[in-house]
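Below: a set of structures, written as structure tokens.
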Structure 1
Amino acid sequence: MKKPNNISLSTIREWLTGDDHSPSPSEVEDAEDAILAFAQASAVAPPDHLRSKILSRIDDLKTQLDNRQKLELDKLPMLADNTNWYDWNELAQGFEPPDGFENIHLHPLESNEKRDLFVAWVKEMVEEEVHHDILESILILEGSCECHITDEKGECRTVRLGQGEHITMQLGETHDIVITSLKPAKAILEWRKVAA
């Protein structure tokens, strides 16, 4: 038999703020049932394209998990669309920014004629920039961000990145990055050097 979902908002507020009464196990269960019923009644099916994107992302992560490789600091691969988040996340464990860093902190991993590679932390944003001789790639290890990108034709797009996602800015693209997570974003940052 279905229970009535008649727990009022004021009753829940009293439980959370009052010291005189804590809810009984049955009252907690009734409140949970009421919240679940509200969630089901208010649920909206995601658009097909979003559902496909989420399922594809889950498949990608499963594939990455099945194809783990231990990265070595003296032989780090270039970042690419098939970059394994698990491998890079494991490599970056133990690297932490200094206490009280301003907005951006870069920990160098590699610097040579081909590229500069860092573990990067950003609290708020990366100001607008453009590169004509560097392909900038970012792999988000923790947190999330929004990249606002304008190509050389003036066409704008916004790319949202979360944990495990990767982007490469093309030559001549103006871009800034705004952190959308509550804590600083941690990423692998690669500046691949190309002929100007």
Structure 2
Amino acid sequence: MSSSSTGSTGLAGRYASALYELADDAGKLDQVADDLKSLSAMMEESDDLGRLITSPVLTRAEQIGAMTSICSKAKFDDLSVQFVGTVAGNRRLLALGSMIKAYLDELSHRRGEATAEVVSAEKLTSGQLKAITDALKKAVGTKVSVDAQVDKSLLGGLIVKVGSRMVDSSLKTKLQQLRLSMKGVG
């Protein structure tokens, strides 16, 4: 991954910081965060939206129009719509996912929260998310913001990342470890 699209000082970080400042001034930090989470979910679920974001064939005006229309129809706050329109206008839609993550990380950091990435084989229920959040809060000692993701290849279990720490209790990893230990026995 290019260093220009990751990190708080890279491209995504600069866009995220600018959006954070605008949202903070307007008193819309949580509204923008909710909009960006919804947009991120849409980007993960829709192949058509993925093609819109990555297509080099579409003109700048077509991408701006499509993205602002999607955000408006989803009833996003005007600030969120303007941000996505600006990103499209600057031909930076490929980095939009990184920008969303950087904004959410910045919001969590400024609130003194830890951010945890939880990857599961199936979508977690609200009860499961609450249980994981509570357990992480107890383990970390501070409020935890959970970014839940789905990876069907895990088969079962979870991968939890908090900062530089990672716990991988996925069935996929356990099977790989078993396979490696079986090769060592024979």
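FYI, it's all coordinate maths here, none of it is from the lab. Keep in mind that what you see is a predicted model, and the values were worked out from it rather than measured. Cβ atoms are built from the backbone, for glycine too; each structure is taken alone.
For which of the structures 1, 2 does the calculation of mean count of other Cβ atoms within 10 Å over residues 93-100 return 9.9?
Values: 1: 9.9; 2: 20.9.
Here the read-out was taken from 1.
Here semi-axes √(5λ) of the Cα gyration tensor in Å has been calculated and equals 33, 21, 15, so which of 1, 2 was it run on?
Numbers: 1: 43, 20, 19; 2: 33, 21, 15.
Derived from the structure labelled 2.
Given that distance in nm of label points 7 Å out along Cα→Cβ at positions 117 and 173, derived from a single structure, equals 1.3, which label among 1, 2 identifies that structure?
On the way: 1: 2.1; 2: 1.3.
The read-out was computed on structure 2.
Using mean count of other Cβ atoms within 10 Å over residues 29-36 as the calculated read-out, with 18.6 as its value, let me know the right label among 1, 2.
Details: 1: 14.6; 2: 18.6.
Going label by label, the one that fits is 2.
Comparing structures 1, 2 by mean count of other Cβ atoms within 10 Å over residues 37-44, which one has the largest value? Can you show the working numbers first?
Details: 1: 8.8; 2: 15.1.
Checked 1, 2; max of mean count of other Cβ atoms within 10 Å over residues 37-44 sits with 2.
When helix-only ellipticity at 222 nm (-39500 (n - 2.57) for each DSSP H run of 4 or more, over all residues; to 500) is calculated, the result is -19500; to which of the structures 1, 2 does this value belong?
On the way: 1: -9000; 2: -19500.
Structure 2 accounts for this read-out.
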